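Undergrad: As structure tokens, here come the structures.
Just so it is clear, none of the values below were taken in a lab; they were calculated from the coordinates. As the structure is a prediction and not an experimental result, all values here were calculated from the model. Cβ atoms are built from the backbone, for glycine too; each structure is taken alone.
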Structure 1
Amino acid sequence: MQSSVQFVIKHDPKHQFHFASLQSEFGQQVLQQFQLPPTEFGSFILLENNILYTKSAGALRVVKKLNGPLPSLYIFVVIPRFIRDSIYDWIAKNRYRWFGKKEACWIPTQELNSLFIE
């Protein structure tokens, strides 16, 4: 389970979000529905009300609904998307170097399993 998914789970006590791997059958159906490459797994996507949001647009829509001070980050939506997405790509490219890669995974509980679409 990726760190970004774990982060959202930790900050989403209402369980508003559900997750799917882009490699899964559901993920592949979504990619096909929105005419995205079926092997494009390196990006964050949010499917909300049958609208697909990618990269910074998706991430900002997610933080807007999390608990604590995180929704205040939504103010960055005023920055033009091409700039936000460039920053998003730069962070994504360097995240393991800055934050490291976890060697241990969460062991999902039944409640956590219910948040994942197979």
Structure 2
Amino acid sequence: MPKKINKFVYWAPRILSILFILLLGSFSTEAFNGGGFWQTLETLLMINFPSLVLLAIWLISWKNKTAGVIAFALAGLPFIALWLISPSFEWAVRSWLLLISIPALLIGILSLVNRLKKK
């Protein structure tokens, strides 16, 4: 493979996963709805739980590529399943499901390509 493609395959899943985690974290602005301190803290932790889990997985997958492949692919599959089995959802919910699932699956696929390239 040319050197540019090697660099792309190496860095793309890492950069996309950071952007994906930041995207999920951006939903935390919903926590600041004027409630008390403890309610806001609880809501903030609940909303950011997926981001924190993916951040931990990202840190682990930096060295262990297999963990990144499995974790990010599995992160996207439940949302794809919901999208496929729930055609009654309105378009806004269905587009939100795709917004979450497609980046996770893309990161998983790019991590797999990087893993296979290394072997």
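Undergrad: Which of 1, 2 yields 1.4 for distance in nm of label points 7 Å out along Cα→Cβ at positions 33 and 65, as computed?
TA: Clearly, the read-out refers to 1.
Undergrad: For structures 1, 2, calculate relative contact order in percent (Cα under 8 Å, 6 or more apart) and state which one comes out highest.
TA: 2
Undergrad: Tell me which of 1, 2 gives 0.25 when you compute FRET efficiency 1/(1 + (r/R0)^6) of positions 9 and 49 (r between Cβ atoms, R0 = 25 Å, to 0.05).
TA: Of the options listed, only 2 reproduces it.
Undergrad: Here helix-only ellipticity at 222 nm (-39500 (n - 2.57) for each DSSP H run of 4 or more, over all residues; to 500) was calculated and came to -29000; which of the structures 1, 2 was it taken from?
TA: It was calculated from structure 2.
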